Structure 1
Amino acid sequence: MKKSTQRKIWAWSMRLGNRCGCHQREDRSFKIGEFQFPICSRCTGILLGQIISVIFIFVKVNIPIYLDFIFLGIMFLDWYVQFKQIKESTNFRRLITGTLAGIAQINILYQIIIYIIKLF
């Protein structure tokens, strides 16, 4: 693929990542070659976790709701420790905590939908 085509695809994906609400900080994003990911490492993890959670739903892997809140708490704790400048998070840690949070988000949403469906 030509460099100009690669740059067009990268620019388009960066605009899409921005529209999705990611801050896209270069120091908090992965890179492939010279190209920065269009979303930061935490957003990458969240997206990955959401995909994993949908797969879990289809293969009938049940995650207890309390575990979802623990997963969300782990991501919040990672963010909070960094926000208070106690310890800087790493991109790998952001990816892992984001993945856990993404799994939790979809599972909680799924549980809410199932609960509403059972009401009717």
Structure 2
Amino acid sequence: MTATAAAIKLANLAASAASDKLGENIVALDVSELMPLTDIFLLASGRNERQVQSISDEIQLKLHEAGMRVLREEGKAGGRWILLDLGDVICHIMHEQDRAFYSIERLWKDSPVVKLDSVV
């Protein structure tokens, strides 16, 4: 089982939005084999709390423009680690220090990386 084409398209839309707000180290992991609730984890880092919030806002704006919406949002007030549940994709927008500390890529190291078209 691999991520669906719709999930990959959604991940690319979110990654493009994160990139527009200068999100760094944007990575998509196909977690569909290991997690039945979603297909892709999208990770992006920001250098400070304001940038983390800005990346989250831009993802939500681009989704809204595409006629989609975020199902659930957590962590916005703190601005250190914001989780956006998009259904087939879960976005983890993290402060670069928290991302290094929690090392999600290491925890999900058995998951293949999804090639993103929109990330520089």
Quiz prompt | Origin of the value 20, 47, 31, 1, where P(r) over Cα pairs in 10 Å bins from 0, in percent, for residues 19-82 alone was derived from one of 1, 2 | solution = 2
Practice problem: Match the computed value 12.8, 37 of Rg and Dmax of the Cα atoms in Å to one of the structures 1, 2, and report its label. | Solution: 2
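If you work out distance in nm of label points 7 Å out along Cα→Cβ at positions 3 and 91 for 1, 2, which one comes out largest?
By distance in nm of label points 7 Å out along Cα→Cβ at positions 3 and 91, the leading structure of 1, 2 is 1.
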Exercise. Compute FRET efficiency 1/(1 + (r/R0)^6) of positions 27 and 67 (r between Cβ atoms, R0 = 30 Å, to 0.05) for each of 1, 2 and report the one that scores greatest.
Key: 2
Quiz item: Given that distance in nm of label points 7 Å out along Cα→Cβ at positions 43 and 59, derived from a single structure, equals 2.8, which label among 1, 2 identifies that structure?
Solution: 1
Quiz item: If helix-only ellipticity at 222 nm (-39500 (n - 2.57) for each DSSP H run of 4 or more, over all residues; to 500) comes out at -24000 when worked out from the coordinates, which of 1, 2 was used?
Solution: 1
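None of the figures in this text is laboratory data; all of them are computed from the coordinates on show. Bear in mind the structure is a predicted one, so any value in this text is a computation, not a measurement. Cβ atoms are built from the backbone, for glycine too; each structure is taken alone.
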